[in-house]
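These are the structures in question, set out in turn.
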Structure I
């Protein structure tokens, strides 16, 4: 008897029969995703672009893209492009994975590469949560359906489950995936088993962030994109965490910023000398910031309950409104929707963000008791609260 999986593609060609046996479309969706995975696995050398436009709650639209591909062997490149600039780039081949960042000129990150791009990316990413290997690369390197679904999380979704499928416009089959922090809908060409489109939604209510995307697949060797960058004059570090820290001016005096609390009180950072000060820079539209704020809330509760001279603030910045009343309403609605209770400071006109050397979002800066820039974290680590608490205690030692 032939295995049932051999007949899975028939579900794509006979939607009426598939619906009768699979009214929710979950089995059809699973078969379609597995067919996509197998198509990537057999693709040979290729280049693919994932173009997406983020739709922020305030109406802004921000286009970005990931570009990645593989050579005939296990060579891989992966780049994040923002406004036409390659912000991050990784090349993995010949036993090495090398990562560079546009804002850090004197250093690069490097780890060993043994033909598993996802594993090396986790290693070079350090403690950052939002670096994820492209689904196409995971599949091409032999990943099973579970690994493929994990890659479709894109570093932002919690674990995904297949929720259904249905025929869509232009002859595509749409497959719905659901996580407890959002939804992802993929448009698949059932004839070629290629991903064509995607729709994403993260969060809920007025703070929901949406995105629309398309996949552009080009077969053939990506050639020069697989070349290592010129590393002459650069120093290697082990992780991207170290790479980003190396570009931040630690040891310098912190800017003497003045900010307002949600109830209109003034906080002068210069007046907080004698305490270790933790600043979490965030915005309502920044999806990774939502996770970071959970850690900061935990830190703030710990600081308030301890006898240590520690102050913790979530610094709201880079919001797309100059109206103070609208800004206050937006932040309060966000905190209420996310059930967050922590000290918040408002960075009017992003002056503090600029003064703190544009640390990125999400980012966390720690000032020591002498008012110097002592620690810097870009992104969100899985154990961020515990790691920062340990750093704070270290800075409190005489």
Structure II
């Protein structure tokens, strides 16, 4: 495949990466390295492997059927649409709030602003709405390619420099995670919840694949859609490892704890790069971090209304039948998400880590249900036989469902003090 064709098919996979490379990487992976050294590297790798099938099912189904996973859920039965609607509404305000507060912190630090988090978050959300009005999918498709390349190159360069400068023995970076300490276990749950991303991002990915086909004027072949996805997925895994390594190599043992305040945390994040590469890199890294989080905020604010629009249609057909322009539903949900996020930030704006941990934990708890639904869609009778996942991928997915279900049950029992 030549470079021009490769660049033309890239899009949904990189949008997936743009949604994933945000809080889970800049915040959670960095915290994992800063707090526990290299102890959670194997967890990061295993979780990415476990969740892979459920994300891969999205472009597979979209390429095979020309439908999104939401349409696939409807084919399973109304119970699946109801479950998806409940899970989405139960988590979207907290997830969008966590992403927005980190973006606001980086924005405030980059430009030296003393504006409160809530008004700054309102400005950022309003700006994303303006971008969506003007650009829509085409803008997202172009923006994300530049953002991912800039962040990937700068992050890998920082890690290489940090590895070359460290004088600590390898043993110094291990043995810090305590499996008997509640705080460590709670962080582990939160870390897994968004590593590499919440599973509901798979639904967004299927919609982006449909939009990509519209922009190209034809439906991409299965192998092209899967290649695009795998480039994005492998890239997010590598960058997550890079952020964990930076946290371990630069922050661990420095005497500085990662701040709960979004702006202060942003300064610490940027200083990891400048300590590794040099002070000259500060503006470049600030730009990379800011564009990464802004693109994540933008992607998520677009995705929730985009998935809730058809969900509302399926759940309330009589109510929506009179609406000729279905974009009204899209904008209704954008306003709803923004209002819910700003209301939530009124109470928790000063505790970034708390917001992030709650959002990621909610994603962890809902993961098994979404994993099962995705599996049932791509193995159902309405999926073309030749494009169903093979036996190896099915076994892989079943193992993942069992793991996520048992781990979730353990978490619930642990919270209830039954274990």
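Each reported figure results from applying straightforward, stated rules to the coordinates on display, with no laboratory input. Owing to the predicted nature of the structure, the values given are computational and were not obtained by experimental measurement. Cβ atoms are built from the backbone, for glycine too; each structure is taken alone.
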Mean count of other Cβ atoms within 10 Å over residues 61-68 - highest-scoring structure of I, II: II
For semi-axes √(5λ) of the Cα gyration tensor in Å computed as 41, 26, 17, the structure of I, II it came from: I
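Supply the structure label, taken from I, II, corresponding to semi-axes √(5λ) of the Cα gyration tensor in Å, for residues 157-380 alone with the calculated value 39, 25, 15.
Working through the options, I get structure I.
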Relative contact order in percent (Cα under 8 Å, 6 or more apart) from the coordinates reads 38; which among I, II: II
Ranking I, II by FRET efficiency 1/(1 + (r/R0)^6) of positions 93 and 205 (r between Cβ atoms, R0 = 35 Å, to 0.05), the structure that comes out highest: II
Source structure (of I, II) for helix-only ellipticity at 222 nm (-39500 (n - 2.57) for each DSSP H run of 4 or more, over all residues; to 500), computed value -26000: II
